[in-house]
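Following are the structures in question.
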Structure I
Amino acid sequence: MRFRYSKIVKILLLIAVVVVVVVANVSHKNAAIKGVAVTVDYSGNDTLVTAEQLRGDILGKYRDISTQSVGKADLDGIGNLVRANPFVDEAEVSVAVSAEVLVHVTQRSPLLRVYTKNSQFYLDTKGRYMPLSTVNNQRVIIANGYIKKDFPGNPKDLDLEALVAGNPQAENYDIVRIYRLAKYMAADKKSQVMFDQIYMNSDGDLEIVPKLGNHVVVLGGTDNLDEKFENLYALYGKGFSKTGWDKYSVVNLKFNGQIICTKKQ
């Protein structure tokens, strides 16, 4: 009898818990939305879009959100609206127990700033176009020079990883070569310290400009970058430390296995 009584009590308790959960869930869905809170994870980057800007976008489209119940809130629509912002990488939308809509955003990470004849824009770490921000300028590698518009479509539609995946020949596009070099430099701690500019000369060769010293480094293409940079660092460490940084105007690493230095006139 005690066993049957204990079993019945457990069943009744389980039913009570289920009822409480259902009632609480229904009550939460019927509760009026208390507001919208936005947080942004900048992942160490400068601020390119603010939480207040994104919140304003949401309230601008969903003006009656404060009169809606939790169950009728268009959470998917809010998420899609926020993700459409050119500075947003990911967005998660949920509703707190307090009935407040919570939007957590991860900002995209710019890799380099490109200057062409007719425009300026960022490329992010995934090779996608980003416009300049009205809030701030991200401190990243600068790319300029004789950059051809040899890629199809509009710069605003650039997605370099997808472009190369669909057409291997796209690796030869100027913008792709610059992107590949910028990714390499961003992953190399020495490069981060020593260089802040990529220049494409009139011959189509990639050059990098040191922060210190009055010379340029000609890399040519993006082939054998490990070897080219190892040779460059060896030259800096063993050669320039003795001769000085201002003796040469050009350090040419374009040809594999060779370092050709041009003295200043």
Structure II
Amino acid sequence: MKLYAYLLMAYLSLKESLTYWKDYLSFVIFSVFRLVLQLSAWYALYSSVDFAPVMGRSYETMITYYLVVQIVGDVTSANGIARALEQRMSSGEIATDMLRPAAPRGILIARSWGEKFYFFIPTMVIFAGAALVVGGIQLPASPGVFAAFVLSLCLGYLINLTFELVMATFAFWFVEVNTLRWFVSFFTALSGTAVPLWLLPPWLQAICRALPFQAAAYVPMQIYLGGTNSAEILSAFGTQVLWIIGLFLLQEWLWQRGKRRIVVLGG
């Protein structure tokens, strides 16, 4: 019964998002424009050096990175949960959610899945079109590497999900969490979805590796491109799992404290 409720919430969230077709069209146009700029910039750079490797990376590798990372970013994203909880806190609906059979966090996650499909559909279309234009992309070295890539993607999603739940719990104490979310978005830009970490200076790479965001997006891309061996892949999995456990425990502690705050304020 709960599974049906969660699926229904995801469907309703997707349906609600699709009603704003102008926003949807704007998102598609912006995504295409951004990707064209990125690919054009790298084409211009590599053509200036007769398509010789730049920083040890070939033109095919760089183009593959920017195409595949669009999908990686959408698959591992868990945006919208903090904003949704903030809205339900402001309206007082969170108190009603606490009394329902379906878990409030489960409902928030289900709704975020609806929004995920909203963004994922055009991303796949743009990816397919771009891959055809550039003449194909670099594929994983073997089925085993691809399986490791998929597993790493799932772990990456759980990292972003637990982090987003941590951000959401701040709605119990603050009127608006979007300000905090915008501040954190500066660090999420260091996940490798905007710029490959190998292009950054060593000191900035060290900072990135101390944060959970690169473990969510950059690590799967490294596996996809074959930049890690079996031992490094297992180590990467271990790092991702540790981030998931740590963030999950943190959000659980904050959630329980936040629930008690609602009870106190609500009598």
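Calculating distance in nm of label points 7 Å out along Cα→Cβ at positions 53 and 213 for structures I, II picks out I as the one with the greatest value. Matching task: -26000 is the computed value of helix-only ellipticity at 222 nm (-39500 (n - 2.57) for each DSSP H run of 4 or more, over all residues; to 500). Pick the structure from I, II. Here the read-out was taken from II. Looking at distance in nm of label points 7 Å out along Cα→Cβ at positions 133 and 253 for structures I, II, the greatest value goes to II.
When mean count of other Cβ atoms within 10 Å over residues 157-164 is calculated for each of structures I, II, structure II comes out greatest.
Distance in nm of label points 7 Å out along Cα→Cβ at positions 45 and 205 computed as 3.3: which structure among I, II? Comparing all candidates, it corresponds to I.
Each of the structures I, II was assessed by mean count of other Cβ atoms within 10 Å over residues 61-68; the largest value belongs to II. In terms of Rg/Rh (Cα atoms, Kirkwood Rh), the structure with the greatest value among I, II is I. The maximum of relative contact order in percent (Cα under 8 Å, 6 or more apart) over structures I, II, that is, the highest value, falls on II.
Taken together, the values in this text are just the output of simple stated rules run on the coordinates, not laboratory data. Here the structure is a predicted model, which means the values were calculated and not measured. Cβ atoms are built from the backbone, for glycine too; each structure is taken alone.
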